[in-house]
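Novice: Below you'll find a set of structures to go through.
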Structure 1
Amino acid sequence: IAYEALSWGRHVSEFPQAAELVQSADRANLGLALDSFHIFANETRLDALQELDPAKVFLVQLSDFMWEEIRSPDDRIETARHYRVFPGEGVHSAQVAEMVRTVDEMGYRGDYSFEVFNDDYRQLPLPMVAERARQSVRWISGLVSRRSLPARRSGGAAAVP
């Protein structure tokens, strides 16, 4: 179970608060979902990611949006549900890159997903949306996702770096 703080939440709206709840619940099957949209919409400090236990981060969701800031909870809801864009297409590309680098450096080795709700994408042909997603994956892979993976030896065993 991955608990996600929504940027318009009444009681929990930022991942540090969610992390405290997950820690206090103290259950092996409960962790965090980190969503770049909610982090950037609330202008949550990215350095707070370094305080997380990477084993308690179960999923990292990536997206961006086209506004520098979103002031009201209603605007955050509207943007989250209708105007997200793929990483690398919005105005927070540098922050997305920093977020991925930070969670990688802290030891996170789990999954990433795109959570991109966008009314315009729904009007486009599926191959076009898939190509935009592919370009975003290439952007992330090329700029930020240089993980330290063990090299494979010819015998199949992983070499320890």
Structure 2
Amino acid sequence: MLLIIVKTDSPEVSKRLERMLEGLELVPGVYLTWYPRDKAARAVEAVKKNVVKQWEERGKGPVFEAALLELCEEQYKEVRPMARAVIEAVGAAMLEEMERLLVNMRSGKQGKNLLGWYRDLANRYQKLVNAALALDIEPTIIGKLKNKWKEVSLEAGRLRS
């Protein structure tokens, strides 16, 4: 496991790095990832090059500093409860969002907006489930999410037909 600590004054820079890595943001600017160190380092380097390019083109740009720390098993055990809490919090919010999406789908509303919402939710759901699997964390919220996701997927299938 890697812990990536990012210092930036730009939420866009932070989000860009988050999109390039598979992992969890434990607290703002601190990411836990299971990516191999070389892939994580390449992602950090790509973000850094983009920041440098902004500085060269405009004479100003965001602050960006990053540190990659490999965690030993003992260190990961210390961080794991934080990862579990993030998975539970994100999962609970996602469960509520799935319920809202179901209500909208069942109300007879049609359109690209609902299917777009569904696709976005599908991506975030998959990332959360992957994180839980990779980190070997399976709180009860994951089981509830899987059951609710089946409902959402069935309803989305009905919308498409």
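Read the figures in this text as sums done on the coordinates, not as results from a lab. Fair warning: this is a prediction, and the values are worked out from it, not measured in the lab. Cβ atoms are built from the backbone, for glycine too; each structure is taken alone.
Novice: Looking at distance in nm of label points 7 Å out along Cα→Cβ at positions 55 and 87, point out which structure of 1, 2 has the largest value.
Specialist: Going through 1, 2 one by one, distance in nm of label points 7 Å out along Cα→Cβ at positions 55 and 87 peaks for structure 2.
Novice: For structures 1, 2, calculate relative contact order in percent (Cα under 8 Å, 6 or more apart) and state which one comes out highest.
Specialist: The structure with the largest value is 2.
Novice: Can you spot which of 1, 2 the value -11500 was calculated from, given it is helix-only ellipticity at 222 nm (-39500 (n - 2.57) for each DSSP H run of 4 or more, over all residues; to 500)?
Specialist: This figure was derived from 1.
Novice: On distance in nm of label points 7 Å out along Cα→Cβ at positions 7 and 143, which of the structures labelled 1, 2 is highest?
Specialist: 2
Novice: For structures 1, 2, which has the highest computed value of mean count of other Cβ atoms within 10 Å over residues 79-86?
Specialist: 1
Novice: A further question on this structure: Can you tell which of 1, 2 yields 41, 31, 10 when Cα extents along the principal axes in Å, for residues 63-102 alone is derived from it?
Specialist: Structure 2 accounts for this read-out.
Novice: Match the computed value 18.4, 53 of Rg and Dmax of the Cα atoms in Å to one of the structures 1, 2, and report its label.
Specialist: 2
Novice: While we're looking at this one, here's another question. Could you figure out which one of 1, 2 the value 2.6 for distance in nm of label points 7 Å out along Cα→Cβ at positions 39 and 71 was computed from?
Specialist: 1
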